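What follows is a set of structures to go through.
Please treat every number below as a calculation from the coordinates, not as lab data. Computed from a predicted structure; not experimentally measured. Cβ atoms are built from the backbone, for glycine too; each structure is taken alone.
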Structure P
Amino acid sequence: MPENLVYHNSAPALLPMYIRTLRRKQKPKGGPISIPNLSGSLLGVSTAGNNLKRYQEVCGFLAHSHLPVTWPHVLAFPLHLKLLTEKRFPLPLLGLVHLRNTITQHRAIGIGENLDFCVRLGNTEESGRGLEFTLITEARSAGKRVWEEASTMLFRQSKAENSPAEPKTPPELTHYPNTEKLEAPESIGRRYARLSGDSNPIHIHALSAKAFGFPRAIAHGMWTHAHALALLEQQASWKGGALRISCNFKKPLYLPGSAQLNWLTGDKRWDYQVLNANGSAPHLIGRIDWL
């Protein structure tokens, strides 16, 4: 049966949910995995405040009368975490991989508007790498949908015998004419975690990241994405307003680290990518469609 968790004005507390992640769930063994029909709502969320100012600073957004396009993702994050730590959700939170993110902004959202959020789980699909599912988020202002997001997550599983083989050679990179350097200091994982609530240990410190098989801490994918968009927003031909932003996350960005934002502008579409320092491999690849 569908289950909807409703919160008014204040999001569910993060600490109890993180404590639940320490009670390790057993990885499902064999047979199909069923993702439950869970959803959650958070009503009357203020979009303003000091946390927004810190977010603009950490991600590099300039002060405007409208919200950064990625800010509603942060406001909805407690609902994401709530669904992923429910007893009925069968997968362990630690180890889930964020594969893709698509944000549709139907209009610019003014700072100070109140938003109502709804998050649900959906689009479960087996792939060659494991089980994929999507966190689907909608934000409404005065009853009208103004923003929505689809975040696709991966739970890695052994490849099934009949699964299609993944390409072994990555496609050749296309380099675009515009490039700007991007710096990710060692502290950025902790700074972003404090304001976003996303305190996954792989982002916090080299020691905690090593416990999960990483040589150093890695930048949050959504910080890298937001920082790239903050730099693109500062370009003279940026249009803003109604747009759709699609992003595929690729190789991790280790901290501290340098990268390069590389992009191509167009009348109806921009293509962009965050590449490693020498431009030979991508951290993320995305596109912006003006609606």
Structure Q
Amino acid sequence: MTQESHGPSYARLAESALGDRAAALREMMRGCRLCPRHCDVDRLADELGACRTATDPIVSSYGPHFGEERPLVGRMGSGTIFLTNCNLRCVFCQNCEISQLGEGRPVSVERLAEMMLELQRRGCHNINWVTPTHQVPMLVEATRIAATDGLRVPIVYNCGGYESLECLRLLDGIIDIYMPDAKYGDNTGGEQLSGVPDYWDRCKEALAEMHRQVGDLELDEQGVATRGLLVRHLVLPGDMARTSAVVRYLASLSTDTYINVMAQYRPEHRARKVSAIARPPTRREFQAAVRAAVEAGLHRLDERRLVV
């Protein structure tokens, strides 16, 4: 079924239903449990947890983006909104100015809705929320506003993979395309490199729930994604990402899972201080990761990034 035949998910929800979801998500900010950290701070009273974000949306930049995966970019680009701050603390983050140093400015939810509509007017194939986990109540409220004014392109939930099932279930019927990272195939990597003790446990739960909601990635006649799951996996040196465990789990969900096995790791931010990841992966390491994906039964690999 293509996007043209069923429309974006949120367009099939009543405005009141979107409002109720936004309100329920906002209530999760009181004693915050929007992500598995469960910081238990009252963000509605401007208390700050690990993500250092209170009630206002914070945006670093927005616009058509042509560096994403081919099914998102199409001809007119992916309509990305780069959201400031993050619920992870990856020592190798390549966008650390935004995710950890707070580069961005507060905006109203009304302005956030205007950004979405502007990206649609500019011809973008989708609205791509980049690092949305900690700002999802504001994003859903902005979607409610934008949908009443004619927003009709798919929404992409572009996240780090450390997600709350409670939050994801409230997004069922709102998100069209989930694009999570699957950073590590064990909990050790998450603890050492991203500052959370249970990354892989929570990521597996999230991947299963996302797949339950939207299924495998669907494309229209032009090869542009309309709905489904697209997973990113960044190959780390020394197999710190435990690629084999990641791809085996994805194949257990569906061998039709679309995966981008990414070769572009370089030691950024504080990574040079961590000896295990202070270098890029070798060609052999990357090829071994791709081979593991194929041997696990995955066959929909993003072809643009299979070269080093």
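Tabulated data for the structure shown
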| quantity | calculated |
| --- | --- |
| Which of P, Q yields 4.9 [distance in nm of label points 7 Å out along Cα→Cβ at positions 44 and 244, calculated] | Q |
| Structure from which -9500 was derived, helix-only ellipticity at 222 nm (-39500 (n - 2.57) for each DSSP H run of 4 or more, over all residues; to 500), options P, Q | Q |
